[in-house]
Structure P
Amino acid sequence: MAADSGKLNVTRLYTDSAGESHFLDETAQVQEVDFAPPAPPMFMSAPTEVKQMVYLKLPTGWYGDLHPAPRRQQMTLLSGALEVRASDGEVRQFRPGETVLVEDTTGKGHASKSVNGESVVLVVQL
């Protein structure tokens, strides 16, 4: 397996003590496991408890102005493109397969919108 297979990139969106939201690039560690024998080994992170999982579909042109997240959630894009602006002004675009851990549940929050004329489908773990 590839030498860098023991790492997984995750973006975190958090609030600082002044109430501003910021992005932070983090690396989750994964290790090789026999998860589903007789299938070949694969890489897995440490388990994280999830209480619920939902799918969200944002229609083409959807826009949510600055708002804090309603709860801590992990969002993984399945289709479309999502642009997120932290309250500090940094803007990032997320594409299918990318994950963001949304933890800015207080403060000014973030703004989000579907871009590129596409609807956005996400799986959200709460």
Structure Q
Amino acid sequence: MTQVAELPASAAEARDHVHALMATCPRPCGEDALTDALLIISELVTNAERHGGGMTGFRARVTEDHFDVTVEDASPAHPTLPGERPAGSVGGYGWHLVRRLATSVAVTPTARGKSIHVGLRLR
């Protein structure tokens, strides 16, 4: 198991962490799994910054066949799907993308906001 727990300063830095983390995986993962993991990271970190009052926690871990990431932010509000937003709103499609790509998704309230945990099968 390999893990990153540093708080990235941006979505780009988070992608760099995850890309490096995936390179240490005991068995190489496919290009699709890497791309999915990077898309998930981009969405979670960007949403934490844009809608969640800022990222307050970040943990990513890779095992032989699984990628897990937890992003915490300062807002208790859960992400919304496109149909849950007012007509004419801009954006709102990233959460749908995360849910479609992920093997598992959990949103948990915390004392300072919320924690979003996403799992992705690599094989």
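Upon calculation of relative contact order in percent (Cα under 8 Å, 6 or more apart) from the atomic coordinates, which of the structures P, Q produces 33? Here the read-out was taken from P.
Of the structures labelled P, Q, which one yields 18.4 when mean count of other Cβ atoms within 10 Å over residues 54-61 is computed from its coordinates?
Q
Highest-scoring entry among P, Q, by FRET efficiency 1/(1 + (r/R0)^6) of positions 14 and 38 (r between Cβ atoms, R0 = 41 Å, to 0.05), is Q.
A value of 0 was computed for helix-only ellipticity at 222 nm (-39500 (n - 2.57) for each DSSP H run of 4 or more, over all residues; to 500); which of P, Q is the source structure?
Working: P: 0; Q: -11000.
It was calculated from structure P.
Quick check: 1.5 is what I get for distance in nm of label points 7 Å out along Cα→Cβ at positions 6 and 30, calculated from one of P, Q. Which structure matches? Here the read-out was taken from P. Here Rg and Dmax of the Cα atoms in Å was derived from just one of the structures P, Q, and that gives 15.9, 51; the source is P.
Each value in this text was obtained by applying a stated rule to the coordinates, not by laboratory testing. Here the structure is a predicted model, which means the values were calculated and not measured. Cβ atoms are built from the backbone, for glycine too; each structure is taken alone.
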